[in-house]
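**Student:** For reference, the structures are reproduced in the following blocks.
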Structure P
Amino acid sequence: MIKVSQKFEVGQLVTGIYKTGKYIGEITVVREANYVMRVLAVLKHPQQGDLHHPKSVGVGFFHERRALADREQVNIQPVYVKPYDSELPSYEESLRKALDEQMKELKEDGSPFAVKSLETLHSIYGV
């Protein structure tokens with residue numbers, strides 16, 4: 001069984017961090033080393049670029065990251081799972097809000113990384 005101070009059960013709503021994105025989801029499987037969460041909403045859109053060289057444009061490959069899809073299931077380590085007890089937004093509304101927030105921050109930043117990230121988001125979402 002999972003050896004953490006807080007345990008979650010199948011069907012429970014939680015937040016989970018996956019890579020650099022944060023999501024609301026439902027626990028669908030409890031495993032010894034992780035939880036499987038079904039994504040229901042997006043709280044924070046994942047960051048673009050190389051995770052090993054954050055905020056850097058001069059990397060071999062600038063990764064394009066979409067948010068996890070509606071109802072996609074993902075393994076999340078227990079340390080990144082927290083209870084969620086607020087109203088559940090729709091996936092579409094939450095994705096739009098998270099994307100708008102990230103794009104606003106990037107526009108205000110104006111750095112080469114921010115410009116490249118905006119280009120990437122425009123490319124993958126057509127916004």
Structure Q
Amino acid sequence: MAKGLEKHQERLNQLNMLGRDLARRARSRCELCGASGTALSIHEVPPVPTEPDPDQCLFLCATCSGGMEKLSRSDFNHWRNLGDALWSETPAAQVMAVRILRALEPQCDWIPPMLEHLYLEPEVEEWIARAPVN
């Protein structure tokens with residue numbers, strides 16, 4: 001087996017060990033859109049640390065996880081649910097929600113009011129700036 005594949009598989013195994021704690025924190029709902037009754041997967045919020053950290057991971061539905069890769073062709077209505085994630089007690093959820101909304105802001109007139117009165121801790125703002133969504 002190739003060394004890169006072995007490292008990737010080891011990383012996935014480490015992340016899967018966090019699954020139970022993440023499911024408990026997320027109450028088995030997508031931590032961005034709140035979807036329940038759907039398959040959830042672990043997503044690491046960039047920048048990715050050397051060792052998996054539950055505080056830098058989110059439990060996401062397939063729509064949110066896959067949609068982040070295709071923001072420019074995204075279903076904008078799905079992202080309206082990010083309003084709750086903006087006020088989440090989980091900093092990683094706030095980081096991803098703000099990154100996504102800021103990336104989509106030029107295309108959606110409903111986003112500026114969502115972000116207008118948002119207050120984020122300085123550490124969260126710094127994290128957002130370190131690796132923005134494309």
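**Student:** Name the one structure among P, Q that P(r) over Cα pairs in 5 Å bins from 0, in percent of 2, 10, 20, 23, 20, 14, 7, 3, 1, 0, 0 was derived from.
**Tutor:** Working through the options, I get structure Q.
**Student:** Figure out for me which of the structures P, Q the number 0.45 belongs to, where FRET efficiency 1/(1 + (r/R0)^6) of positions 37 and 117 (r between Cβ atoms, R0 = 25 Å, to 0.05) was derived from the coordinates.
**Tutor:** P
**Student:** Can you spot which of P, Q the value 0.50 was calculated from, given it is FRET efficiency 1/(1 + (r/R0)^6) of positions 77 and 101 (r between Cβ atoms, R0 = 25 Å, to 0.05)?
**Tutor:** Values: P: 0.50; Q: 1.00.
Attributed to the structure labelled P.
**Student:** Same structure again: -13500 is what came out when helix-only ellipticity at 222 nm (-39500 (n - 2.57) for each DSSP H run of 4 or more, over all residues; to 500) was calculated for one structure; which of P, Q is it? Walk me through the numbers before you get to the answer.
**Tutor:** Numbers: P: -8500; Q: -13500.
The read-out was computed on structure Q.
**Student:** A value of 21 was derived for relative contact order in percent (Cα under 8 Å, 6 or more apart); which structure in P, Q was it taken from? Before the final figure, lay out the partial values.
**Tutor:** Working: P: 25; Q: 21.
That value comes from structure Q.
**Student:** Suppose you compute distance in nm of label points 7 Å out along Cα→Cβ at positions 13 and 29 for every structure in P, Q: which one lands on 3.5?
**Tutor:** Q
Taken together, the values in this text are just the output of simple stated rules run on the coordinates, not laboratory data. Model, not experiment: these values are computed from the prediction. Cβ atoms are built from the backbone, for glycine too; each structure is taken alone.
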